[in-house]
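Engineer: Given below, in the form of structure tokens, are the structures.
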Structure P
Amino acid sequence: MRHSTISVASPHCRSHKELASIETTINITRRWISSFVVDLNLCPFARREVMRNSMRFRVFAKSGPTDILHVLSEEISLLHNSQDIETSFLILPAGMPDFRNFNDFLDTAQSLLEVTGWEGIYQLVGFHPQYQFADTEPDDAENYTNRSPFPMLHILRESSVSDAVTTTHDAALIPQRNTATLGRMGSSALKARWSSCFIDHQPT
């Protein structure tokens, strides 16, 4: 597998500094997936794809909703034509820092699936640094289920999600288990864990 990689348009037009920034963004995202999604088992299906190196990461620097919809369409098309890529993260470091705007945009992104005929074939999940579930307080621990280092859209194959749910014991209880796990850890520990994703712990 080779798709757990940096994806940029026209890389020959980008400076070394820009490419380094893209790589840093992806590495931070990888650390978050490892620290939260895999190590805390928030998504029991994720570990296999990490081990298989079947995740694709694309960093998109623009922030306009129309631009993001365009690149989202590109990513879904690429996924549709690349069966060896299981899932894709569209990372938006400059995109909609206000969670309310991002949350509204998720409805627009979902509409894209409907009008293009991809609804029921692909599924979108939103992650955001300020993610907040309905009926929670900003500092509630359970929000860290979807609180990522950058705004991002996770594109999943609906068939793979269905297969994973079918083969996972008590899959319907995953949200409750996640809430319990994060609640036991507490917001302070989770905030520190989240912040550590921005630190490269590799020896120099």
Structure Q
Amino acid sequence: MVGQPVRQETGADGLALVPGETIRLFTAIDLPEEAKRSVSRLCRGVPGVRWVNPDQLHLTLRFIGEVDRRLFERIKMNLADIVSPPVTLTLQSVGSFPVSGPPRVLWVGIERTEALGSLHTQVEQVMVASGCDAETRRFSPHITLARLKDIPRSLVVPYLAEHASFIEGPAEVREFLLYSSLLSRQGSRHTVEASYPLAAVEAP
């Protein structure tokens, strides 16, 4: 399994970064527990791959990358301005990136709803307004199941066929998260830096 999660939030003063130090960030939606259990059962069946730790299964809204303390604080504060209703997640089918040649990632897809698309757009707008470069890649909502290296596609094809009809949900989520990620030889260590509610917008 890849990595170990840390479910805690930093204090009001944020991370104690020294001058010149950076932190690796991303925003995400965690899976509800029932969906997480269902998806975790997909994390087997292909030899030689690095399966994601079930507790780390999430939908990445925006990978931010390495930032300094000042930008981290700005992002953390500006994300609180996002107004979005709860998001409904429906997970369906499995696939691989890239679609041809040796696969590097196994994933389970997520239906792109209007609310999910709007939330992603708002997160991206906050990133740019905070001083991050604009994301040029198309948003393709998915959950990463495994990472592969030097695994022939012939070993993956039966797995994809077996789980082609997978579906889970719909399930409602009521928050999104700002994570930091510390890379190590044992995998990535994720820490929740802040959580942001997704609540129904009241009519004026």
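Every number here is computed from the coordinates shown, using simple stated rules; none is lab data. These figures come from a predicted structure and were not determined experimentally. Cβ atoms are built from the backbone, for glycine too; each structure is taken alone.
Engineer: helix-only ellipticity at 222 nm (-39500 (n - 2.57) for each DSSP H run of 4 or more, over all residues; to 500) was computed and gave -14000; which structure, P, Q, did it come from?
Structural biologist: Only one of P, Q returns -14000 for helix-only ellipticity at 222 nm (-39500 (n - 2.57) for each DSSP H run of 4 or more, over all residues; to 500), namely P.
Engineer: Then there's this: Looking at structures P, Q, which one was distance in nm of label points 7 Å out along Cα→Cβ at positions 113 and 145 calculated from, given that it came out as 2.3?
Structural biologist: Q
Engineer: While we're here: Could you tell me which structure in P, Q was used to calculate relative contact order in percent (Cα under 8 Å, 6 or more apart) as 22?
Structural biologist: P
Engineer: Related question: To which of P, Q does the computed value 3, 14, 20, 16, 14, 14, 10, 6, 2 (P(r) over Cα pairs in 5 Å bins from 0, in percent, for residues 97-160 alone) belong?
Structural biologist: That value comes from structure Q.
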